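Following are the structures in question.
Each value in this text was obtained by applying a stated rule to the coordinates, not by laboratory testing. In this text, all values refer to a predicted model and were calculated from it rather than measured experimentally. Cβ atoms are built from the backbone, for glycine too; each structure is taken alone.
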Structure I
Amino acid sequence: MHDKTALLTKIAFTSALLAFWLGAGTASATPTPRASKTSIYDIRAFGGVADGKTKNTGAIRKAIAAASAAGGGTVYLGGGTYLSGPIHLASNITLYIDAGAVLKFSDDFDDYLPMVRSRWEGTEVFNFSPLIYADRATNIGVVGRGTIDGQGAAWWKYLRALKDEHQKTGAWRADSKWRKEFARVNPNLEWPDDRQNLEMGFLRPPLIQLIDCHNVAIEDLTIRNSPFWTVNPVYSDDVTVRGVTIDNPLDAPNTDGIDPESCRNVHIADCHISVGDDCITIKSGRDRQGRRVGRAAENITVTNCTMGHGHSGVAMGSEISGGIKKIAVSNCVFDGTDRGIRIKSTRGRGGVVEDVRVQNIVMKNVREEAITLNLYYTNAPPEPVSERTPRFRNIHLSGISGSAGEAGAILGLEEARIENVTLTDVDLVAQKGLSIKDASHLGLSGVRIDTAAGPSLRIDRSDDVHLFDFRTLTPHAATPVIEMSNVKRAFLHGSFAAPGTDTFLNVRGGETQAIFVGENDFADARSPVSVTKDVGPHAVQAPGVKIAAPPPGSGVTERPLPATPISIGP
């Protein structure tokens, strides 16, 4: 903090001197480019003009070159609006956009040629230059209290026209010069399983993409109207994104906020994000190429952020082929996102998401799932277990409260169950409850889910389930609070039935085994536990629980529980 304060003081003082020397706010005589003694390189000293019309691409490049030649420094944009093409940073360079300054990027696609080394939705390609770009640089920053405007509307419009034409004709536009150039510079492209977007040959660039960089800072800026993903470090280490506001229109396609890909030691804090896709998404490469490169996203923290509109508050995937591990998300507010916490992948991707902890999250007006762990992202058909099989394990969520369209879904694959998931101290109000399928080693403790209709919790084809202090305050007539189907080894205890409960637990399915109902308060339930006829005679043990007739119209065919105890095995 002391270093940053010193830098700001130095820049403010230097700006005042430069304003005096240069006649700030005028386009008068341009001084000969030279490095200042304080290592601050004002682009106006290199021919820059802050009129919002003159392209400053050359002036910014000259300032970066001068700073780099001197061993590094700060390239400075003072008050005013600067139009520019792509900016390529070098080692030991900080791009400082001061309060009152707007860096507006050109919407002429040709300005972003020649194409450069990039990664696009998890696939390595040569593509349009990102608006701010670095390749194999160290000690770089994009900071300040100013604004970056990506002017993405032209990119979004062209994309929509391409897709509309493709939908009508079934083919991508063949005469596009950008598609031809894309094909020319990518003769040996390693295609992902789904080629459609890449075959389009018009891949909008990220606004900020930093590849193979070390010691990166992106701080205090307001960023808006990105053509594609907004902040996208790739293969980078020691990355800090702090105090950044990102604002992309709700209908702007694929305009994710912050997407660290295959990065290590990333810290995202104190940001506010409202975008046209996921607010924050952690990724690690796609399909065969992502597995071959094998660079995981790891040691990543997200804290003290607020999310407005967006497809998800914090997501992981769907590109997880290189693996995602050691992730901590805490102290965030999601207000108006489509989903809250979302971990997603599909058959064919491969990779493992593991060692994830999410805590202290407040959600409001989440349209769909508050929590979703989904291995059916594209509903790909079954295939044998192989390196293409994705896996989720060791995921722990606690201290989550709010309202959503659906409490959540934990959906593993039949051949690759989601393993070792805990939900602790979760309090949600939702239209629909929590659905769990194909999961192993589940723990729910201190969970309250109030639904508008249907059960609060459904568990299907899962095993080793521990439910403690599960409750709802809004039971529904002829509807169980918890429904288990073909579950093996489950223990329910420490829970209570709210007044008006018909059935607290309904157990069904011929594969059901070893369900134990321990000490609970079911005094206000008409039928604490009901068991359908297809459940084996010794599959459920509920000592001391009175079995009553099923509620009228419930559709549950009940039979008495056996008196013989059963063993809950390992």
Structure II
Amino acid sequence: MNPAMRRFLLPAFLLLLAVAPKLLPPFYITLINYIGLYALVALGLVLLTGVGGLTSFGQAAFVGIGAYATAYLTTTPAAELAPWLAFFGQSPWLTLIFGLTATGLLAITLGSLTLRLSGHYLPLGTMAWGLSLYYLFGTVSFLGRQTGLGGIPNIEFFGIVLDDGPSMYYLIWAFLLAGIFTAQNLLDSREGRAIRALKGGIVMAEAMGVNTSRARMIIFVIAALQAATSGWLYAHLQHFVSPTPFGLHLGIEYLFMAVVGGAGYVWGALVGAGIITILKHWLQEFLPKLLGQSGNFDNIVFGIMMIVVLLRAREGIFPLLRKIGSRNSTQTIKPFNPEAEPLPKRDMPPQGDTLLEVKHVTKRFGGLVANNDLSFTVKAGEVMALIGPNGAGKSTMFNCISGVNPPTEGEVVFRGKVISGMESRDIAKLGMSRTFQHVRLLPTMTVLENVAIGAHLRGHRGVIPAAWRLDRKEESRLLAEAARQIERVGLKEHMFDAAGSLALGKQRIVEIARALTADPSLLLLDEPAAGLRFKEKQALAELLRKLRAEGMGILLVEHDMDFVMGLADRCTVMEFGELLAEGLPEEIQTNPKVLEAYLGGADE
């Protein structure tokens, strides 16, 4: 689909939404209203599951919180409520504030417990509290038990009474479009990159300074608030609530909507909600006529069709729709000012000052000793090479230094501060940045966006400014810095390419650019030359020499001995987790122990 057509589609869609109540019968307006309500919940799951990688089956319970909050407060006589609750019961708009506040507090409480889980335990945890809240709705007497609560009043908007489906239509879709707008803005920001980095791995995100626990909580709470808003709208559309619409089966259906529509795409929530809502309606209407009897045949056929969709379009339907009219999927080019004011830079330590001290570090994994009593230093303005055979414990040492796995014994000192036991993100704040032995990029994001993750700690605007595009000046500065580092490492022509489309060697260079965007004083490079051609290695060596001349310290793990010996100022050789030798490159090349254990040994 060409850009001109894409620019035309949104105004056309909004125009169709605006005139639909004038053209369609009430039944179809009701169907569209439900699509809007369901899409609002699925939108939260796009952020939570599709972008953040956190699977939740409990979103229907949050819908129930929003619905029951307004139902209870607006139908209970003021005399029976506590004075502060009676205040909220005066207007449905006040009950929305109360419902969102209650949902937010509940989401923070549940999230602080549930989000500690990983793997299959996380979705099981969401099922547990989803079922608990569902049964709570049907058990508590003041919520009407299984009978439910009726007589929910109409919403009034500037004197207009919204008393039926057509009148509620515009309010429902205004909330949905506002949700889509804010979600898109959030993802297109510093905070959004932090959220998207969750799928790239917690270790990578934390090393770039992202507080992953906070990022996970943010999307968990946002998804809960969007679900509660849907519940509030549902209650005033139906004027009645009971536990049935807030059970686990609806939680599963909401997740289906997000996945089928395209869990990684904001507009996928609307596509998925529309497809599944219309499909279920058609099946319920068509199958009894075809089979001559009623039953749950629609659920059977629906389940089979969902399996087919998931097999044939694993990324969802929306990505397929985007490709209509175009054989090649192009990346969206993020607008930014390349001449934006540069970000402040940290002061580099004087040449020769000790940046890093590793003092008698031992790292044990149960009975396995990966590093044993290792000590070395890295100075400002030097390249220090940490070399040794595969399995020598070099990457483990990197993890000890950068906070991924703190040492069992000994200590690590960075710029005079003991960092042993500190979190990776806190160490990153001090001016240490790193790459990884196994490349950790977000393959569907552009090179520019991947590199900009490295600048996370150099920005400060939070979620609310990002959601309402109040962070554009800072965002432009962050992207401009990322662009400068991309150009610096020689990948300017790939700036707007998807990172996953690059060759492995160039992906490693992208990681170096990302690390440089953090403005470090110490750079940890884990096999940066692996996969590079000869000329690319020469360019990388020249870049590292420039960084060294600027006063940056570089700790290098590398297997290419020609690359190391032509670049390093000093070398430390490891074998079986222990120090084998250290000294100048020419000394290491002639050391008998090193020649026997490594340089003259098996091909690396």
Structure III
Amino acid sequence: MIMTGPLNGTFAPNSGRWVVCSKSPYTGMWGESNCGSWFGAELKKAGYDGMIISGASKEPVYIEIKDDKAEVKDARFLWGRGTEYTTMMLKDVFGDNHAMVACIGQAGENLIKFANIISEQRAAGRTGMGAIFGSKKLKAIIVKGNNLQLDVHNKDELKKSIKTARDNVKTNYGSQVLTNFGTSGTVDLYNSTGELPIKYFTLGKWDKATKISGITMVQTILIKNRFCHSCVIGCGRIIAIKEGKYKTKETEGPEYETICGYGSLILNDDLEFICYINTKCNDYGIDTVSSSGIIACIIYHFTLGNIKPRDIDGLSPNWGDTETVEKLLNKIVYREGIGDILAEGSNAFGRKFSIPQAEIATIDGLEITYHDMRSNYGMSIAYGMGAAHKGPSHNLCDLYFVLMGYPFEEINAPTITLDTYANDLEMAKCCSIMMDYRALYSSLIICSFCNPLPSQIATIIKHATGLKFGLDEIKLYGERILTMKRLFNLKMGVTPMIDKVPQILLKPLIEGGSAGKSPDFELLRKNFYNFKEWDLITGKISKSKLEFLGLDNL
């Protein structure tokens, strides 16, 4: 399912996104990936709220959409090529460079379990949606729409409410940080607080973090900001490396997660290499979080002596060894040698070499994202309770936004600060409320970096759709959406037995801002289940809660 959301096309702030959903080939649970660029808005302009793609082709195909005409066409001439070439050729064949493309690269074709779908150098990543495209032999979708008029309930009031929300977002301190320094503008801050993941989650501070920060990017290689459709923040980075080994034309710069995964996680302080490998991952159509997490896992266990060169095709990876990192990435994408196992993920690697799960940084079978929970206890819920949604993700309840002072008091989220983040009861409550709220965001579909007041979001929905919508509905719809995803996962066989955080992520570190600290995950988990009215043994939702949400038929 590819959906655009009810606000796409209204120019509500940061609502020009799209989402692709399926059962994840990686986790076996609900799979969902949210993407920026302009593809979603173009699909909306063509007259579609979304598309459902069923079945599979025997030969490679792509879908061409021009307003109300949709065709399935031969894509054999694109098979085996990267996303950059695919995008360029499809626009050329289509005859309009303003058409928007979403496509897979070699990773999706080869059914790498964490393959992405790429649109205009933006990634729909994490849960393996690129492998879903690959399994259908669907190489790409290209769309061009000419319907510029969107039917809304109250055009004049909607315009006013959108302006109010956009002005609010522009003046927010967090938005300004993102505008000025991008998503990696917090690298130095997180290095001081202990939230930056370093040396495969085994170090609490790194003296070279500044060399790969968003501030350094601005000072050295940034050309301009990049904005997705209807965005008022512009956290995207257009960069260019003008000389040297990694010289490049203007291209999409790496986001925070990629900076961490191919930087601090493997002790690489070469920002230009991170930019290079980010471009390569985008062309391959492979998730930078999972791929870097798997490679860091290999380096970590190789340096401990748990695997030998003979186990990994004669390679001898070490911290900061970017040459071997690139070789491993290539092997994964093409399933060559050890890459065939690594293409199935970190857990498959662990099973192959009898490495304990406690020493592998995955939850629900998925590599976690890059906010260390020993600094931000809320991340232990976002990761450890990922089976409430799509697996471990910082965006499930993004407590780092709460810690930065974003305003969520209207939906009764407790105020959590760096001084009170160890308050387990309040933290669990805050995570519960924010997870519902972000579930609503994932359906609207709004970028989680865009945070006007919840009441302003409600007003926009009301004037756009004609629905009765206030703060009560904000909370009700969010909890309902999250609960439906939880019900899907229960149907797929998920139980509370998988709510586990590996020891490598919990063992207190001896240095840095989080030295000696670690969340009490079991206590947080118990409190979270209580707030949700979920059974700690079965994981099921209480009958009274289902009735309250109008989901008792499920």
From the coordinates of one of I, II, III, mean projected area of the Cα convex hull in nm² came out at 23.6; that one is structure III
The value 20.3, 68 for Rg and Dmax of the Cα atoms in Å, for residues 137-344 alone, derived from one of I, II, III, belongs to structure III
semi-axes √(5λ) of the Cα gyration tensor in Å, for residues 281-528 alone, calculated, reads 36, 21, 16; among I, II, III the input was structure III
Re helix-only ellipticity at 222 nm (-39500 (n - 2.57) for each DSSP H run of 4 or more, over all residues; to 500): value -16500 computed from one entry in I, II, III; matching entry is structure II
From the coordinates of one of I, II, III, FRET efficiency 1/(1 + (r/R0)^6) of positions 81 and 121 (r between Cβ atoms, R0 = 35 Å, to 0.05) came out at 0.65; that one is structure I
If you rank structures I, II, III by mean count of other Cβ atoms within 10 Å over residues 169-176, the highest one is II
Candidates I, II, III; mean count of other Cβ atoms within 10 Å over residues 337-344 computed = 20.2; producing structure is III
